[in-house]
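Derivation of every value follows stated rules applied to the coordinates shown; laboratory data play no part. Being a predicted model, the structure only gives us computed values, none of them experimental. Cβ atoms are built from the backbone, for glycine too; each structure is taken alone.
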Structure P
Amino acid sequence: MPPRASRVTFRVLRTRLRAYWTLIKSLQTGLLLVTGLAGHMSARCPLTTWQTLLAVAGSLFLAISGSTVLNMIYDRDIDLQMKRTCQRPLPSGLVTVSEALLLGLILAGMGVGWAVAMAPLYGLVVFAGLFFDVVVYTIWLKRRTPWSIVWGGIAGGMPILAGRVLGTGQIDLIGLFLALAVLLWIPTHVMTFSIKYAEDYRRAGVPVFPNTYGERITRLLLGLSTGAAVIAMLLAAWLSGLRWGYLYATLGLGVVLLGLALVSLLRASPKLNFALYKMASVYMLIAMVLIMVGV
């Protein structure tokens, strides 16, 4: 192949891979993947090896990525109407629907299949996360009610529960508290985002809390869910045997996050809303790291 043709082929391949990477929402997928690893490591399973951790990471990455791609396919008409999403690979035409569908099904199938092969109960929880995310949240409820985020939160809590299940061989109280912490954290992440892009969601016809109940009620619910998430995370960390120094660090992070939520409720501003949105992700990431290293 001539050098010029090779360069063109490489550029096309790079563009295609970049589009696929955009389809899986790498930052969101990565954060959920970290929760799954934290859930597994919280079990302090004596048989945990780097091979097991790699298998957990691989199976969850594939399942979560496949779920995200399938969601992007179903939401492509919404994305086309929103300024912040209209340039995504599907609405922009960079990736075809059939191409994305094949990719999503392959990723999801491989992820769930790998999980089932590792442990049937682990595979069942991973599949439940995919089902709640794609079928219940995206297809059934997202365009009908802003309360769909509850089911989106349940889906978001499945990776950490799945990791815990693989480590313990059962669904236990700690795993449920960990999943609950993620479920309650989801509104902090989603509601701040929906406040910022309320007009985009209105244009696309997607019901979100700011447009349905008003921004004041949204911020109140956001503060309540943030407080509940912090409490659930502390209970899970304490029950799992997190050492006191790490437990205090988790508490400190939670206080900062809750403080931002309360200040945002009292003095609403775009800057505070953005800070809360970013802090929510930082809180979850660091809390998961503390669980991984402090149990």
Structure Q
Amino acid sequence: MTPLKKENLMDHKQLLEDIAVAAREAGAAILEIVERGFEVESKDDLSPVTIADRAAELIILDALAKAAPGVPVIAEEEVAAGRIPAHGDTYFLVDPLDGTKEFIRGGDDYTVNIGLISGGVPVLGAVFAPARGQLHAGLVGEGAWVEEPGGRRPISTRERGAEITAVASKSHFNQPTADYLEQAVGDCDYVGIGSSLKFCIVAEGKADIYPRLSPTSEWDTAAGHAVLLAAGGRVDGPDGEPLGYGKRAFLNRGFVATAGWKTPAIGAFMEPIPGEADLPQGA
């Protein structure tokens, strides 16, 4: 991974603070909509969407235009509407409301995700959980932190011990995931939670491994990926190599995130995605 240039470091630190503020503002808008009530719609791919997704995204787009003018923003609802900006190897990936299913159910494990990609890898990111008032952020090479009602503190991954805790999706934990964990780590505890908070739990040293053996979009993972890398972790793709960005249709086939140690590649445990070869290039 290419480290940040010294002359850009202060700019990136300020940018991280700016996107943290944007994530909080988007989260406040989401909570206001929760208070008023909302209806659930379906997108073309049949995934759910609400006015909260769209309102949060508009706030983030406006904030990023001011904080980083000229840097393209690839945002989930914009992409769903067919609006994908021209971009090079530096751009933002935004999921204004990750964990929409949990949000609709009334859970608190949904997040606002803003990540910056450069050269195919995450550089920095912020993950805000509005219902928890919890913000995780990280600048790769400089460290990560969490900000809660009690204040801000640095976070880092933990050493691998004899007892391993896995964290995985509430709605996507399946037999291949269980089989992979058995091979990778053996017997382990398991915690189910929604959204990109799974990356953050590993980044805080509260869990050790997060496998995902089904597709996600790159805007689902960029911010949490950045936080975990900044905290000392790693995220590998199906081939066992570091997960990169700018793939076809901004699609992650799968990945495994850990507290910093390498695991067996997950590719052999995964089902092929129908029509994957025909998907458009993401970058």
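Table for the structure above
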item: Computed 0.45 for FRET efficiency 1/(1 + (r/R0)^6) of positions 36 and 260 (r between Cβ atoms, R0 = 25 Å, to 0.05) - originating structure among P, Q; result: P
item: Per mean count of other Cβ atoms within 10 Å over residues 84-91, the highest-valued of structures P, Q; result: P
item: Relative contact order in percent (Cα under 8 Å, 6 or more apart) from the coordinates reads 16; which among P, Q; result: Q
item: Structures P, Q, by distance in nm of label points 7 Å out along Cα→Cβ at positions 188 and 204: label with the highest value; result: P
item: Read-out helix-only ellipticity at 222 nm (-39500 (n - 2.57) for each DSSP H run of 4 or more, over all residues; to 500), computed value -10000, structure in P, Q; result: Q
item: Structure responsible for 3.4, with distance in nm of label points 7 Å out along Cα→Cβ at positions 44 and 132 calculated and labels P, Q on offer; result: Q
item: Which entry (P, Q) yields the derived value 19.7, 65 for Rg and Dmax of the Cα atoms in Å; result: P
